[in-house]
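Each in structure tokens, the structures are laid out below.
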Structure P
Amino acid sequence: MKKLLITLLCVSPSLLLAQGSQVNLQSPKSVGMGGAGSAYFIDESSIFYSPGALSKMSHNAVSVNGNGVMFKSAFQATGSSVVDHTKNQITPPFSVFATVGPKNTWWKAGIGIYTPYGGAVDWGTEWTGKYSLVSLSLRAIYIQPTVSVKLTDNFSIGGGFVYNIGSVDLQSAVPVYFQDGSSGLAELKGTGTGTGYNVGVHYNLNEEFAISMSYRSKVVTKLKDGDAKFTVPEAAQGTFPPDSKFSAELPLPSTFAVGVTFPISDKVKMAVDGTVINYDIYKELNFDYSGANTPDTHSPKNYTKAGSIKAGIEYLPSEKLQLRIGGGYIATPVSKDYVYPETPDNNRVLIAGGFTYKMNQKFDLTGSFAYQRILPREANNVDSHLSGTYTTNIYAPGIGLTYKF
């Protein structure tokens with residue numbers, strides 16, 4: 001039973017490090033172009049996408065953006081005709097960006113509060129893999145003050161300090177049983193913090209063509225005194241103590257991104273972004289336990305580097321309206337031996353669209369919608385031995401309001 005407890009704790013935070021938990025929804029403008037536009041959109045969201053571009057803003061602004069992410073997955077166990085489905089659930093990642101500084105000058109400062117990692121999934125208590133996972137909710141909130149300066153009219157640099165506040169809430173079934181035949185339940189909760197940085201450069205070859213490069217460092221999030229609570233029959237309470245504690249370090253990976261933008265015509269602009277994500281830092285997951293009789297654990301993960309390519313087009317039918325469409329391909333860092341039901345990850349394709357309507361000189365309204373199809377994945381997890389095929393779709397409508405001053 002102790003081995004089972006350790007396994008539950010090891011599995012719990014794996015959502016942090018798969019593509020399924022990476023939330024690239026910080027700007028609905030960028031989302032509408034398939035996640036591209038780091039070199040194109042010179043606005044308050046540059047705090048996240050390209051800090052070097054921030055100083056090229058001609059004004060100050062505050063933007064508030066929200067999304068409703070719907071994660072829908074299905075699982076068919078090997079040799080079974082039964083298909084299990086996740087419950088309908090909406091996760092609300094958000095972002096807030098604000099800039100200050102003199103207009104049309106050589107510097108700009110700002111702050112961003114955003115959720116680059118997060119998600120929620122609920123398989124219920126009756127599905128085939130309930131002893132691996134019942135439900136999970138995760139959120140990582142980054143707070144990033146940023147400064148950007150123009151070294152020349154065309155070339156600018158910027159950077160910011162990142163402070164992360166993360167939380168995990170996981171439930172899994174326990175193979176001990178009440179008189180009615182229902183399984184016990186384990187609930188694991190933990191919060192942690194970490195620090196990092198985000199730097200970038202932006203260069204305009206001319207008024208229409210630009211290139212952007214940015215690097216977001218890894219953020220090692222430290223979970224301390226996480227709580228493990230068990231709902232089990234009275235006879236099993238000696239094996240599953242009601243209050244257990246755990247600590248761990250969870251590395252959120254660094255990323256390197258390059259973006260370019262160029263015109264197709266007077267009213268049509270195009271942007272392309274490529275990103276490399278250094279998931280290969282995630283070789284193992286180590287846990288330290290407060291209980292004297294519970295040994296520390298070392299669980300191999302063996303993730304690899306991954307990347308994405310995204311492209312989008314913006315069409316300007318009028319001075320007040322901007323229309324966007326885009327798509328992309330995202331590679332997975334997860335091998336079939338380490339696929340978990342929290343994020344049954346695989347290579348995925350993305351399509352998206354969006355708009356911005358300029359209500360007046362002060363306010364802009366932006367909307368977006370993104371759809372990701374995670375390619376079907378046959379998996380046999382080396383820890384849980386859960387074997388079968390996952391099929392997953394992700395839907396993400398979003399909206400944002402910007403106030404310029």
Structure Q
Amino acid sequence: MLWRLALRNIWRNKRRTALTVSAMVVSSSLLILSLGIFSGMLSDMLASATEQYYGHLVVSVTGYQDDRDFFDNFSPDPALLERIASTSGVRGISPRLRAFGLVSHGQRSDPAEILGVEPASERQVTRLQEKIVAGSYLPDDPEKGALLGRGLAERLGVNPGDELVFVTQAADGSIGNDLFTLRGIFATGDSRHDNGLVLVGLSALQRLTVLPDRVHELAASLEDPMTAGATAAQLNGQLPEGLEATDWGQLLPEMQEAIAASDVSRLIIVTILYFATGLGILNTFFMSVMERTREFGILMALGMRPWRVRAMVLLETLAMGGVSLALGISLGLALSLYMATVGIDLSESITPITYAGGTIAPRLRVVMEPANFIVPSLLLLVVCLLAGFLPANRAAGLDPVAAIRED
């Protein structure tokens with residue numbers, strides 16, 4: 001009986017109910033969409049930092065990541081590579097050697113970071129092959145091929161096919177120098193990499209620096225980047241003495257802080273949006289209770305207990321919330337699917353923004369995560385019940401005689 005009365009009472013004032021339901025539908029769908037966009041921005045930032053350069057975690061000599069000392073290198077034996085590759089959640093692993101020196105073409109020279117990689121392995125860890133804007137990515141056997149960032153290539157005035165001279169420090173105290181052929185140019189949107197990063201074959205850089213079979217780090221990619229901390233901790237219990245695993249949160253502490261700050265920002269948005277929605281629901285049900293004062297008085301005079309009156313009003317708010325939730329999730333899902341597959345390209349209006357070690361792309365897209373739907377749904381029901389509690393208490397506290405006499 002309570003459900004029947006509650007459903008009947010919801011539509012006593014159709015216009016007011018429709019406006020309240022509309023407000024809840026819009027607020028829940030916009031919240032789902034905005035949370036998805038937040039997730040998309042964070043995903044882009046994290047991917048730009050980890051999947052274009054760092055990797056999700058790296059294994060290196062203890063302390064190497066603090067100062068990148070050229071002589072802190074090691075020889076990765078097959079057993080170590082197999083141990084890391086077989087760790088749960090690891091998708092790929094790439095050995096790297098790093099040097100700093102001068103890159104020259106003709107009369108122009110520029111300082112650069114030279115990263116030696118195995119192209120086949122590096123493609124499993126980073127996505128630079130998707131950022132090529134001229135030429136092509138390094139082949140699996142790169143010989144003396146090189147990739148340059150677009151900013152560096154423009155300053156040197158080079159195009160694919162041109163010859164480059166690399167000069168760098170060698171481990172035996174000599175000055176290493178060699179000729180490389182530019183295979184391709186990449187553009188990541190991160191000025192630090194586009195203006196000063198060069199990729200060459202690992203074996204070629206090992207010969208240039210006189211570090212045969214040596215690397216500075218093993219970069220790994222994971223199925224889920226957010227598990228990097230746990231995976232690094234697991235590896236640190238298995239690695240030989242002198243080596244350590246460092247996750248992206250340690251490599252990019254500012255990125256970790258940015259993600260924490262975004263969680264706070266999302267909480268503020270949720271609070272503001274649902275606070276306004278709660279006020280609307282509160283107003284609707286207070287007005288409804290005041291209009292039905294005599295009805296409540298008659299029901300209580302006929303023997304309805306106060307707790308049943310309170311339950312009836314709360315059921316009204318719950319029913320309205322349920323209808324709004326179904327419509328809001330449907331609309332939010334439709335908007336999220338559109339933004340996930342199509343998105344909005346803002347590249348003509350704004351440029352990529354480098355922040356906290358990552359790059360925010362000039363586009364809006366949604367990442368579909370269960371929490372982006374579950375949190376707004378549960379909060380909407382909670383807000384409905386909280387907003388309906390005061391009107392329900394007022395109705396339950398009415399004096400039947402005074403209520404019946406009220407005009």
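Only the coordinates and a few stated rules stand behind these numbers; no lab work does. These numbers come from a predicted model, not from an experiment. Cβ atoms are built from the backbone, for glycine too; each structure is taken alone.
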(message) Matching task: 18.0 is the computed value of mean count of other Cβ atoms within 10 Å over residues 108-115. Pick the structure from P, Q.
(response) Q
(message) To test your reading of the models, identify which of P, Q gives 27 for relative contact order in percent (Cα under 8 Å, 6 or more apart) when calculated.
(response) Q
(request) For the read-out volume of the Cα convex hull per residue in Å³, for residues 148-251 alone, a value of 146 was computed from one structure; give its label from P, Q. (result) Q
(message) Of the structures labelled P, Q, one was used to calculate helix-only ellipticity at 222 nm (-39500 (n - 2.57) for each DSSP H run of 4 or more, over all residues; to 500), giving -1000. Name it.
(response) P
(request) Assuming -0.51, -0.60 is log10 I(q)/I(0) by the Debye sum over Cα atoms at q = 0.07, 0.08 Å⁻¹ as calculated from a single structure, say which of P, Q it is. (result) Q
(message) Tell me which structure, out of P, Q, gives 27.9 once mean count of other Cβ atoms within 10 Å over residues 36-43 is calculated.
(response) P
(request) Compute distance in nm of label points 7 Å out along Cα→Cβ at positions 308 and 340 for each of P, Q and report the one that scores greatest. (result) Q
